[in-house]
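So, here come the structures, one by one.
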Structure 1
Amino acid sequence: MANNDEKAFEILNADGRGAAVIVCEHASNHVPARYRNLGLSETDRQSHAAWDPGAEAVAQRLSQALDAPLIVGRVSRLVYDCNRPPEAPGAMPERSEVIDVPGNVGLSDEDRAERVHCVYDPFTTALGNLLTRQAQRGTPPALITVHSFTPLWFGEHRSVEIGILHDDDSRLADAMLARAKSIPGRKINRNDPYGPADGVTHTLRLHGLANNLANVMIEVRNDLIETPAQQNAVAEELLTLLRPALAQLTQAEVGNA
């Protein structure tokens, strides 16, 4: 992209050698100047519609603990949602929950192609290259994507606190969910508040399933990760699930070699 203010992604802990690659597609609410704030108010640009509050902080803690490279999106998902293919209506949504996005209404084919070229293509190419590099270092890496979700959706309260999401490959999700009871009092559900039918598993399908990599999407309710202390606590809970799950999968890989 044109300059550092507008780059589509950033790779953190690039030299990490752990058995995972971590992804946070919705880390930023930044709207490059050329999109004129998409016609959104400041309140709407700060809302969950524009990004996943707290998700990057949790992803960074997982990256550090697992010595795993982390790729984060640096452009708001309302400009382009990197967890959606270009043909999906949600890739450049005209409306997100109760928020209208004026700058996405009536986009021409050229407008849409420009966003794919400037945001989606660089992000997904970089992720693919990162996974290839990690695989060349040794054990094929697990793909872990980290998101957050709003406690209220169209005015309805969501009781789930952590969602463990998967598509056709449930190996890593199953191994994590088998240990969910080790976190007392935490409501952890499978494919909740979203699942494959909601179109949220694009990254898992494109980079995980297509390469036979174990993969999982983690969703954390964003009121649980508002402060650094909360982010640390939730990251530790997730590590309680992830560490043994990754070890189990690694042992299975070795056994099948």
Structure 2
Amino acid sequence: MKNCAATFPLAAGLLALAQYVAGHATFQQSAHGSVDDGKTCVRMPPSNSPVTDITSSDMACNVGGSKGVAGVCEATAGDTFTVEMHQQSNDRSCATEAIGGNHFGPVLIYMSKVTDATSADGSSGSWFKVDEFGYSADNKTWGTDLLNANCGKRTFKIPSKIPAGDYLVRAEAIALHAAGQKGGAQAYMSCYQVKVASSTSPGQVPAGVKIPGAYSATDPGILVDIYGSSFKSYTIPGPAVIDQSFF
């Protein structure tokens, strides 16, 4: 006779695991201006699982992200660039949440000037932040909520006063549903290889930070109980967005 008592808890556990994994996501497409680049220049991680060790070298461009791909996207300084996140590879359906479940948290965009976007591993240079959205207490909205409302897309402006050349664009979302304990924050990131054309000469590269190194496990934006009764506001981790004079 089949042991139903053993089967039901196992089935419930598998269902819970499936729902948990379903919330995971990947930044996987991009666009410059109105031109859809698809996956042309993204360094796709091998899965949609997060990075939880913020001291790991995987924090730069995700697992396997130190290796470049053949494609390079083009952009012009001062124009817009869009990164796009979805839960499953090749599924761009707007009917599915970009990052699902209770994976609430900030969205951050960094850039790094590199010699060759197809070979730079993301560890030797510095990263400057060009865009972010954390949490709005007024309407209780997270950066990930905005991704879900906009079919996974986050559009930002490439600084107009940076020099022409190769860059890595790093898109990141940090899920905080389990961040009330150390090591609970879940970082999802991908790097895009971009060649930027600029009419500003010579331009200037903003000061940046090292990744890993920009975050600490005890930063208030990394170790935070977003469900606690004392939670009223959120401090976005990492450096501030670069000065507006660069835009």
Structure 3
Amino acid sequence: MAECVVAEDEDLLRAALVAQLRQAWPELEIAAECSDGASALEAIAERQPEVAFLDIRMPGLTGIEVARAVADASPRTQVVFVTAYDQYAIEAFEHGAVDYLLKPVTGERLQATVQRLRTRSQPAAPDVAVLDALLQRLAPRARPQAAPLAWVTASAGRETRLIMVEDVAYFRADHKYTVVMTAEGEALLRTPLRELLGALDPAVFKQVHRSTIVNLRAVASVIRDDSGKGQLRLRNRPELLTVSQPFMGLFKGM
């Protein structure tokens, strides 16, 4: 039985797409339903599904960034982008011969996509060069346009500290809270990690694990092992940060 992963940050839209898929492709097993890019990437790497339906705009990693990493993490997974973009973006998808569904997803279009996926003679993940071109062209539209977060207020004992985001080495999830790590030590932020993802500058802050977001400017080096996993050595912190295997593709250029 074929499996798929569905990634969409809006709960109602995700539920609607899952319901449509169950009607259009009854034999397809929904292996995971994800609300952000990191969860989607980890689910795809773990389950190695035949298909992944990826929303373009998600907290943290965009759908295109997830697909870029999937090319290494699960090469057999076919990717279908789900987008609400305008004709400019649709032309970019069509030019790259990339499968996509336009929101709101119609039953007729989904059925045609399902038929194409089921009958494709040699299933394969999208070409990396095509994804890189899509990233360059659509990056300004793939994320919210609000100014990135500049500072946070976090608790350190009885003290409430104002911490500039540029001074943060990394953020780490801690149940419902987030630990903020700087060169001076740690503080506790009441904002969950998932909410931070959409507010940080994506060019500077990258998710390297489901529970960790790192400031790339705080990274001194990347250590790779034979299993495909990695660790980050920081400039102003003694500990090493673990990079889970699916996220190692984000550091290919380092």
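Of note:
- Ranking 1, 2, 3 by mean projected area of the Cα convex hull in nm², the structure that comes out highest: 2
- Comparison of 1, 2, 3 - label where volume of the Cα convex hull per residue in Å³, for residues 111-150 alone is highest: 3
Laboratory data are not the source of any read-out in this text; all were calculated from the coordinates shown. None of the values given here were measured: they were computed from a predicted structure.
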